[in-house]
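Please go over the structures that come below.
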Structure 1
Amino acid sequence: MGYTIAQKIIKNHLLSGEMTVGQEIGLKIDQTLTQDATGTMAYIEFEAIGVPRVKTEKSVAYIDHNTLQTGFENADDHRFIQSVAKKHGIYFSRPGNGICHQVHLERFGKPGKTLIGSDSHTPTGGGIGMLAIGAGGLDVAVAMGGGAYYITMPKMVKVNLSGKLQPWVSAKDIILEVLRIMSVKGGVGKIVEYGGEGVKTLTVPERATITNMGAELGATTSIFPSDEITREFMKAQGREEDWSELSSDSDAVYDEVIDIDLSKLVPMAACPHSPDNVKTIEEIGPQKIDQVCIGSCTNSSYLDLMRVAAILKGKTVADNVSLAIAPGSKQVYNMLAKNGALADIIEAGARILECACGPCIGMGQSPNSKGISLRTFNRNFEGRSGTRDGQIYLVSPETAAASALTGVFTDPRTLGDAVDIPLPEKFDYNDNMVIAPADEKDMDSVEVLRGPNIKPYPTTSPLSDSIDVPCSLKVGDNITTDHIMPAGAKILPLRSNIPAISQHCFTVCDKDFPARAEKLGSSIIVGGANYGQGSSREHAALAPLYLGIKAVVVKSFARIHRANLVNAGILPLTFVNEADYDSINEGDELCLPDIRDRIKNNREIILINKTNGKEIPCECELSERTRDIILAGGLLDYTRHNS
């Protein structure tokens, strides 16, 4: 039996376990990336591990999230990251150089290599044939220190692409169709591989758009073959020597196959408030809009923005629309400036933002009250834009630009002949905004610079014999990490200060939760299905840890968040019978008797609701390694004790 692309990479990087679906495997990691919203904590954790220099082939620290400097906090964090990167062997991508996933695709990614990043959209690297996976910061810190990265061996899904996209239909419409078919939880425990003749019609930037939003499926990662199209892209980036061919075997076996005829796709949008709430632009109709934002790690490539510039050229944005555009990298920005496309965009009335995540994480450009905003981004969770009642739609750059001109939802196929933007034979690359680390002989002389906003990792302790605490919060299905630990310009600067940021934990759902949790001292949270979907931010586990959360009991977890809870030493429990969710209310007294012994010896776990006398069977699926992590009180303590 042959291997899929992902299985080939896993096989070449396997350090422990067997490639059997459902079994834990440990992988050697070649590359890591961090961004500044998660990076400060990741590097605090790396320092705590005590390894003097990273052991990966390439580790890069990007500044792309917290670039709005309204106080000292973000600037201090950037200074800390730059100094710790210089000292410990990490390359530093300065503010303004671009969004981590866009820049990494352009300058550092290599087919066949493994990459983990402290950002859930790290699978963007699958667009050039990397096994690229989003992870918590502590997992990245361990990998930088030479440790394995552990996942549960996923199932393999083949998305078979046939035909060719119609004019004005784009890669964004492909991934929206996949989301419509699979849903935001349909990819959990799976790797999505794209194949078929239709793959040959897609450029690397288009492939990267698709793998980027694979994160919204809940998938472990997504991946494309590395072929001649990949080679052309890397040659144009001056990195042809980094290319290698990679494809699945003809007799590879997949657990699931999805067929999509590209020629039948039409322009689509993900409607509020979920990426899988997909309708066609025709179905939505000519509804009035208020704002258009183009950019993010999903759609800010040179090809994307050249198409946007061509649509806007010689025209003016509608009176009722605010249009903001953020190039994904300095490379893209520079090329647009040199060839005149940037002038066309500015002339049309667009507001040009810096090369950063910006509005995608609520960092500026929040829409007006109840405003309808069309965005080329990857998430439209309620409140994520910074406007609680904002109506956010996810669309392609072509749909976004066309609608910005008319002031209503507009199918770009009404624009006439499509513009043909070829991939450049040579990109205008210049890595002068990437600072190399100090030589190993000089690293001891580098001082790590810490500002007053940088606080230590929260205190942890081994799992107690029993847990007897109240339920401090009960939430429903599809709770995102934006619900648990909101983003935005006011909160993101506190990412290196867990005591401060914990005061915003779950306030989207219940503004009184932080005070109630602190007053209780220790407690349990109860949730529904797909709990913790969205970002990889480990702060969604660290803030509850600080607030005394001992266990989270839900119908089901999203992959990265469950791993982050384990890393923080918080018990991730699931109901054996989902109906038992209804037998717990906020304020109920809950007990997990003999929990340490039950976890240690893999015995049945019983949650007793002392308020109503109900005994609720629960599961805690743990490998031998993750069981030891929970018993130790988290990954940091486990790593210290086993290094």
Structure 2
Amino acid sequence: MLVSLEHISKSYGADLILKDVTLKIENHDRIGLIGVNGAGKSTLLRILYGELESDEGIRSITNGVTIGFLRQNSGLDHTNTILEEMRSVFSSLLEIGEELEQVHGEMEALSNRNDAQYQELVQRQHQLQTAFEAGDGYMIDVKINTVLNGMGFAGRDRNTSISSLSGGEKTRLALCKLLLEAPDLLILDEPTNHLDFKTLLWLEEYLKGYKGALMIVSHDRYFLDSLVTSICELDRTVLTRYPGNYTKYLALREEYYTRQLKLYEAQQEEIARLQDYVDRNIVRATTAKSAKSKRKAIEHMELVPKPNPPLKPAKMSFTYEREPVKDVLHVENLSVSVGEGEQAKELFSHLNLDLMRGEKVALIGPNGIGKSTLLKAIQGLVGRNAGKITWGKNTQVAYYEQENTGLHEEKTVLNELWDRYPRIYEHEIRTALGGVLFTGEEVYKQVRSLSGGERAKLKFAILMLQHANVLILDEPTNHLDLATKEVLDRALGEFTGTLLMVSHDRYLLSKVPSRIVELTGEGIHSYPGNYEAYRRAIAQPSVTATKQEELPKEAVPSASANAYHRSKKERAMQVQQKKKLAETEAEIARLEEENGTLQTEMSQPEVAGDYAQLSQLLAQLEENNQRLEELYDIWSQLQELC
């Protein structure tokens, strides 16, 4: 057992947040903590971490157990550089390394290797060497580079000041530091926010091999499915733990509620039966003793708590009246830039895309590649340098923007919707708002007071009343709680119109799309099927995908001409890249094995006392480590390309 909470309760004023919460975390546990916004997840984490006292209950932690807690910009010294901050994790080990170098220098300065001072230095050197190797001191820089490269800092100067980083970069760097610290229990609060696919996949794989326990709060359902082995749901002050990942939890939660409700109702019926007997027989001399016995049985009964009914879910449905033509959208040779003058930057050029009636297409790609700009460009919301955009007849487009702009801060929720559709009766407006859980007096809340999740739901209410046959959605699940994400998944899956969306939500991407379109610096690659099919396709060179070549405008073929086929040049390049990747991995393995042999040799007493031989081995080890750093960088670049 690492940490345990027993019968924990916590209130803020008159508001009860946690009630009788009990939780034990064992080594190697993988726990996902979920609950609606405001359920008390942050409060529970702070109590678990030890920075917040509970009103009732006991928190226990085993001696020597370390806990790491990722929060926004947490645990960073902003006066440090990136490298200084990462190396601070190994400060005690680095001090040993510095002392080891000092001892080596003192040994070299002594000419007589038989005197007492030299022998003392040999003994001290052996102690330091043992401690340094036990802490894997020779691999410090390799570990740092591995984590930094994996978390998206591969091209960033290690001497960059932390104060100059963005908020998202600081959070990623804080996670890097925690991963290097490797605490016994790692608590991660929304670690996947703002991560692109490459970084997210790396983090998943890294955490799968993490030696300690994990407690993860996340709205990324795919991430939870990949990592956790139990789900803790915090619902109306009560914590319930379910075995399995997120998908398993969805099934078990329904079973648990049904079972608990039956147990509760059965016990209430039994109590009512016994109480009826008591009421009828307590005053009779012949049956009073029996009645008193049954009354005691009621008093000593361990009551089954009435389970909380599931929270009312949102209701979403996207419908339309007019059917568009088969060819919904044709984009040909599109080029778009952002910025002006010397600051102008071309996001993409010669881009081709076709969208057919009934297709559900997901647009993916690295952050900053231009996905959101592409959605705006095809709607004429931003200018273009060149290209042709043709919408088919009878297409009606509804657009969900990631930033949730376009809302009027001073209006009430009711007026925000009604002013857009003044001819609709109030009952229909209220029904639409009720579907996204704005009920009663909540419809009179001002837009400026809404949370991110409430704003998103209001935008979906607007979208539903548009009755468009083409939906363009930019990160539609951002800000939504898990329950509403499930509702949106179903609504988009049932939508019979045409869908084009940008999303990082891999759970959504696995359920809804009929095609994945990847936007890269080289153009567009198109993959039939959902996210899982896309993953299989990129893992298998034999599986083909559409690719746009960097050709002059007049030479670019239409999307239909090159659909699902790669050029010979691309196939040859991928073969070369995979060959180079295999060669790089082999050299990394060889050098790591050689380093292990060198470290074993240096630990031998006869070598530890021979300064010349030890220096030679250390020089070889340092040379290997420098080469390994280069290889890790090459490996990261090849992984991205392959």
Structure 3
Amino acid sequence: MCGIAGFSGPDVDAAAARPLLQRMIRTLAHRGPDGYGFHAEPGVGLAHARLSIIDLSTGDQPIRNERGSAWTVFNGEIFNYVELRRELEAQGHRFYTQSDTEVIVHLYDRYGDDFVQHLNGQFAIAIWDGARRRLVLARDRAGIRPLYYANAGGRTWFASEVKALLAGLPECARLNPLALAQTLTYWAPVDPDTLYEGVRSLPPGCLLAIEHDGRQTLKRYWDWAFPDAEETSPSRHPLTVGQATAELRELLVDAVRLQLRADVPVGAYLSGGLDSSGIVALIRGFTDTPVRTFSVAFEDGEFDESEHQQAMVRHLGTDHTTLRCGRRDIGEAFPRLIRHTETPVLRTAPVPLMLLSGCVREHGYKVVLTGEGADEVFGGYDLFKEAKVRRFWARQPDSRFRPLLLQKLYGYLRNSPVGHAGFAQQFFGQGMEHLQRPVFAHVPRWTTSQRALSFLSPELRAATAGWDPLDAYERTLPSGIASWSPLARDQYVEAKSLLAGYLLSSQGDRVAMANSIEGRFPYLDHRVIEFANRLPPSFKLRGMTEKYLLRRALADLLPQDIVNRTKQPYRAPDSQSFFFDGRPLDYVADALDPQRIRDAGYFDAAAVGRLFEKCRQGRAAGFADNQAFVGILSTMLLHRQVAGTHPAPREAAVDDATAVIAAS
């Protein structure tokens, strides 16, 4: 895990590039505290901040090929590098390091842009092909590692985080109104949009080639593909449930085995749910790797899962650390979160994970395996069950009994939307006119979060007046999605919106790398995803039992109460984390000062003032108010950081003496 940055263009001079590369990469010191590396030649400048995990002694980047004609900087891990290296050496390639990075340039030499097809990993890659004077950028299939780029001044610029781009392109430090509206609706901008004018995100599973004459080609090399609905009936599937269970177990064991590869100790998160417990159980049952586990516990019982966590610790016998987190901890750390996410968030849930990654670092670990991705891959969220009930209800819209099935959902919520039958029918009955649309399952969630748009200033409302969130999102979907099963459609939208846009970014990469921690996600091994996508929907969501096949695959490794436990999504206290004894935290009062809101121009100061007072009095009980408040506060903090009126504290920089210089 690392941070990368650089630029290419006909005017790039090797000597002049170095100071700018240093300025860019120093903003990413938190991603790579173990050293800096540089390569510059006419036409390109590459920079790297290293977090040493594999090949601690000779793995410094940038890395070159045998002829020195191709160079790469890379953020992430290539988990199958051992097998790839063996194949490449048999074909005559000669290596000068033991790192996973070096296989990238050798694969590029042999396969060109198709090199990505051979990688099993999580990565953001930049390759400079000096012979052809071209730059290649590639991002992993699921979108685990971020990669941003911009075209300005005759150059293509790239970096792991936007802050590195802004170090060279300060003119991009302006927030995009449409991307803000997307974030307040979908929880994240839609790739390739970002919050920053002129800055794009390379979409997951994509490769961008920039030729010597400036031509750019964006190619999608992988996607979450599903078969047509008629091909996914159990009777037509080549595997029985039993056979599929055995194959899934084998795939998961291999994914875990690969992702344990490291030259440093590896830990794991243990939430107390099926997903993370399964990962730890697979480590203990099928490898010789000692595992150290970490979890977060909450003072508020509504969010706390420590009882289940401790049960798993006893069952697995792990050396375990629990970080206890209170509302004040969350509120006080929130500005630091926004410095790292570089985007507004609608929930405070990333903050405890950021604090937990700090705890992991304090205990001497750099790598943790997590259970993220299982819900998207195997149909685990209540959203999928909710959509199934709503479709069943829609066949008899006047039925009084079908909507009662919704009462089986959201039992973990103190203020559940199904707590009152009348409200439940009204809330979940909305959007039924969109029954045949691919975004049908997401209409209630997006309708709830989109209420934050009512707080926009008149100017921003006017600027986004013609934007329809459902139409806009559907324009990004594959042309054949209508032929997929309803669950497949729901899974695809979830994977491309919440997973890639928010969970793997603001709640994943950014909060871990804030403390120089690499998260790894065995459930997002692309082989596991592809296997699950071919399954009949009933293998994943059977009746109202979510993740059916995954439960079977892990059943003999875990206590039955964990195997049978209903999904409880990870959550944290929201607006209540910013007020104590009826008083806001100082920075909250400052950020939401009416004059500051008017000066920023994003929101209506009077409307925000009413929401502020409602939250101060503890009357913001529902998702809509809480998400709006957190979204507005995080936007104002981001605006202040980007505008530079109150510069964020400087991240600890790597000492110049540790910098690794690789200049041609």
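Laboratory data are not the source of any read-out in this text; all were calculated from the coordinates shown. From a predicted model like this one, the values you see are computed outputs, not experimental measurements. Cβ atoms are built from the backbone, for glycine too; each structure is taken alone.
Hey, distance in nm of label points 7 Å out along Cα→Cβ at positions 198 and 526 derived from one of 1, 2, 3 reads 3.3; which structure? It must be structure 3, since only it matches. Who wins on Kirkwood radius over Cα pairs in Å, for residues 238-597 alone among 1, 2, 3, i.e. which is largest? The structure with the largest value is 2. Thinking of 1, 2, 3, which structure, once distance in nm of label points 7 Å out along Cα→Cβ at positions 134 and 366 is computed, gives back 3.3? Here the read-out was taken from 3.
Using the calculated result -8000 for helix-only ellipticity at 222 nm (-39500 (n - 2.57) for each DSSP H run of 4 or more, over all residues; to 500), pick out the matching structure from 1, 2, 3. Only one of 1, 2, 3 returns -8000 for helix-only ellipticity at 222 nm (-39500 (n - 2.57) for each DSSP H run of 4 or more, over all residues; to 500), namely 1.
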